[in-house]
1. For the read-out Rg/Rh (Cα atoms, Kirkwood Rh), for residues 21-252 alone, a value of 0.95 was computed from one structure; give its label from I, II.
2. Compare distance in nm of label points 7 Å out along Cα→Cβ at positions 133 and 309 across structures I, II and report the one with the greatest value.
3. Please state which of the structures I, II yields 1.01 when Rg/Rh (Cα atoms, Kirkwood Rh) is computed from it.
4. When distance in nm of label points 7 Å out along Cα→Cβ at positions 53 and 317 is compared over structures I, II, which one is greatest?
5. In terms of relative contact order in percent (Cα under 8 Å, 6 or more apart), which of structures I, II is highest?
6. Tell me which of I, II gives -24000 when you compute helix-only ellipticity at 222 nm (-39500 (n - 2.57) for each DSSP H run of 4 or more, over all residues; to 500).
7. Tell me which structure, out of I, II, gives 20.2 once mean count of other Cβ atoms within 10 Å over residues 165-172 is calculated.
8. Work out which structure the value 181 belongs to, where volume of the Cα convex hull per residue in Å³, for residues 277-372 alone was derived from one of I, II.
Structure I
Amino acid sequence: MLTTGDVISIVFFLSTLLVLLSGLPIAFSLAGLSLIFAGIGWLFGVFDFSTLFNLPLRYFGTMTNEVLVAVPLFILMGNVLERSGIAEALLITTGKLFGALRGGLGYSVILVGALLAASTGVVGATVAAMTVIALPAMLRAGYQPRLATGIICSSATLAQIIPPSTVLIFTADILSAVNQMAQMRLGNYTASTLSAGELFAGALLPGLVLVALYLIFVFAKSIFQPSTCPAMVISDEERRDLLRDVVISLLPPLLLIVAVLGSILVGIATPTESASIGVFGATLLAILNRKLSWRSALEAGRNTIVTTAMIFAIVLAASLFALTFRGLGGEHMVEQALRNMPGGVTGAILTVMAVMFVLGFFLDTFEIILIMLPICGGPLILLGVDPIWLGVLVAMNLQTSFLTPPFGYALFYMR
């Protein structure tokens with residue numbers, strides 16, 4: 001039987017979803033509703049306002065969290081790389097390399113999308129770069145418009161799952177906190193923290209498998225529907241220096257990937273340190289390509305500040321939401337519901353993934369992980385789910401949120 005706190009928690013969660021769907025500013029909506037329902041819970045005697053005394057400590061912890069410093073650095077790196085000319089050089093040379101094959105331009109876009117994802121970790125920058133360069137070339141070659149746009153959007157969203165990904169950084173931070181709380185409830189007071197590097201290592205192989213599946217899809221299209229992805233005509237003049245051009249265009253992003261991702265996976269540098277190296281490398285590449293002006297540098301900095309401020313405003317509001325929901329007893333209710341789910345742990349995971357998938361039609365990835373993971377992460381870990389596997393599963397699932405209408409953000413970036 002549901003208690004008063006359970007009922008208020010359910011109404012609180014549903015009200016939050018409705019307000020977010022209304023289009024109101026997310027940070028203000030989350031914070032405002034949290035305070036309102038904290039007051040309602042206090043009136044009914046199921047919420048203790050002393051719970052919110054932890055809020056300043058949480059905010060201070062967020063501001064002093066060294067791992068989260070990597071987020072604005074990776075965003076800045078993506079914004080600088082967008083203006084460095086790397087994407088353009090990669091797409092042109094790989095397009096010539098595979099263009100003579102049916103589906104060749106599709107292969108090029110997918111491979112370049114994977115390389116840019118491993119270089120930037122930012123979806124928006126990748127979509128914008130590839131749309132401007134690849135889409136006109138694919139349409140001129142006779143590609144079916146919906147196939148061309150689909151390949152570009154899906155390839156760009158690889159930045160969601162292939163490290164270094166800003167989504168994976170936040171996922172690791174949240175899961176580290178809920179994992180420690182879950183382990184303490186199980187009597188393990190020496191649980192190690194979950195690092196972003198561990199989640200990066202866990203997400204790398206699934207990301208590469210996804211790249212392979214995209215390539216197989218384009219290959220199948222070229223076999224069964226060749227008219228949708230015809231081959232390009234490559235002249236002898238274009239073939240002449242092709243190998244040299246491919247090596248020259250591939251070398252900069254590969255060196256950047258080794259410097260950034262390699263240093264994290266090997267354990268030489270933390271994500272924050274490697275992000276700093278990435279910003280330096282991206283700036284150097286932009287200067288060498290003569291693509292970085294004072295105007296573009298200021299633009300990149302401005303975009304980074306706006307994006308970072310938006311994300312961290314949501315983070316702070318989500319902290320208040322999580323504290324209020326937990327104070328009302330909502331976390332205990334979710335834990336009991338998942339524990340009693342048909343199918344045991346498998347049923348619980350499928351239910352959470354299904355809810356996240358549906359929310360992805362309407363909400364941004366950051367909103368979903370900041371709201372859902374603090375609520376469902378702890379109960380799932382208590383059921384025996386590995387936190388790294390859970391983080392990778394969430395990232396793979398929410399990659400679709402950039403593609404699913406009506407709020408597919410990759411579609412808006414392309415437009």
Structure II
Amino acid sequence: MLAKTRERMGEHYTANQVLGRTQTIGCVAVEITQRCNLDCTLCYLSEHSQSVKDIPIDEVFKRLDEVLAHYGEGTHVQITGGDPTLRKHSELIEIVRYASDIGLYPALFTNGIAATRTLLENLAAVGLQDVAFHVDTTQRRAGYQTEMDLNVIRKDYIARAQGLGLMVVFNTTVHEGNFHHIPNLVRFFIAQSAEIGLVSFQLQAETGRGEWGSRDALITQQSMKKQIETGSARTLPWGVVDFGHSDCHSYMPTTVVNNRVFPVIGERTLFGHFLSHFEHIRTDRHATSFQVLMDYGLALLKRPRSWWPAVSYAVGQLRQMGKHLLLGRGQVNKLSFFMQNFMDANELVQERVDACSFMVMTAEGPVSMCEHNAKRDDFILKPLVVEKQDGSTEHYVPIPEMPSYRKASGAN
């Protein structure tokens with residue numbers, strides 16, 4: 001599977017490329033409903049979404065099986081939609097349980113409105129790994145005008161997930177109206193880094209739906225990096241870690257000590273050396289800093305040639321952190337910054353589609369997320385014949401009221 005990923009990455013399989021070494025794919029989305037309880041200005045959903053019936057749970061299980069078959073155990077799978085919390089909670093729990101039982105790492109992607117503490121407890125109990133909350137001003141939540149206003153909601157969501165063993169992620173769509181708020185938002189995430197593991201910024205893209213079109217020229221990967229650096233109060237070594245296609249993603253793993261941000265690794269050559277020697281180690285993203293050190297420390301003992309670079313790296317990190325380790329009472333939090341540069345629906349670049357690291361599992365197999373969003377109706381409005389676990393079949397018609405789909409499915 002890793003070999004197939006390396007082949008697919010082509011020239012983007014560099015010495016510093018994570019995909020094809022430690023992971024076969026970034027993640028795979030499985031959409032369990034098309035319905036949503038918000039109306040975002042940059043919505044990627046179809047105009048038919050609210051009318052589309054949820055796919056049968058046996059079809060969901062089949063798609064999870066396909067994720068495992070294509071990408072292997074330990075693959076991160078987004079349980080998403082629409083908003084997945086609008087599906088029957090008993091079915092949502094069974095879906096997460098199934099994903100976990102077959103060896104996938106399930107994450108709930110939600111706007112959080114219906115993600116109650118009780119629901120999160122139940123999902124964590126059956127194997128949920130992460131919860132990713134989408135909160136930003138494109139959602140036009142009543143009474144919240146700015147990203148800073150929305151921090152009240154973000155804090156509430158953090159509290160809901162606290163103590164459940166879930167990695168908390170926040171997704172933010174970046175547009176002209178909130179671009180200048182990003183530094184303050186980054187400061188908020190840093191202050192909450194004891195509870196947040198990753199923050200992801202999605203740059204505005206034209207899907208052909210929603211109220212807003214293509215992004216302003218102001219919003220680029222480079223300008224966003226500057227905004228994150230402004231909020232972090234330091235220059236960050238972007239480009240050390242390659243994650244997928246360079247035009248699609250930027251990834252910056254950091255640690256936070258005493259509210260100060262420190263990049264995990266700052267030298268491209270050193271990271272390439274690290275990958276070549278330790279690509280066999282697959283660390284749980286929920287692991288503590290101590291657990292991570294133990295995993296790599298034990299592996300390091302078997303590689304004497306790596307001792308000196310490792311010692312030099314450790315000394316360099318300690319020098320950077322200096323007094324902040326004492327002032328922060330030795331607490332070291334992990335916080336990663338991730339940026340997704342989605343393509344406009346009418347400007348798909350085939351090379352980027354081919355090297356995609358974020359896929360959607362459909363009835364026909366995995367499809368690039370950007371391609372799926374560009375052709376969404378082709379996938380969600382297609383009738384299906386679903387094989388059920390008891391051996392029988394079910395004819396699924398997404399919108400029974402649409403004559404063309406009734407005819408295509410053979411339904412009466």
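1. Working: I: 1.12; II: 0.95.
Label of the originating structure: II.
2. Values: I: 3.1; II: 4.0.
The structure with the largest value is II.
3. Details: I: 1.01; II: 0.96.
It must be structure I, since only it matches.
4. On the way: I: 2.8; II: 5.3.
Checked I, II; max of distance in nm of label points 7 Å out along Cα→Cβ at positions 53 and 317 sits with II.
5. On the way: I: 27; II: 20.
For this comparison of relative contact order in percent (Cα under 8 Å, 6 or more apart), the top structure is I.
6. Details: I: -24000; II: -10000.
Only structure I yields this read-out.
7. Numbers: I: 26.1; II: 20.2.
Label of the source structure: II.
8. II
Each value in this text was obtained by applying a stated rule to the coordinates, not by laboratory testing. What you are looking at is a predicted structure, and each value in this text was computed from that prediction instead of being measured. Cβ atoms are built from the backbone, for glycine too; each structure is taken alone.
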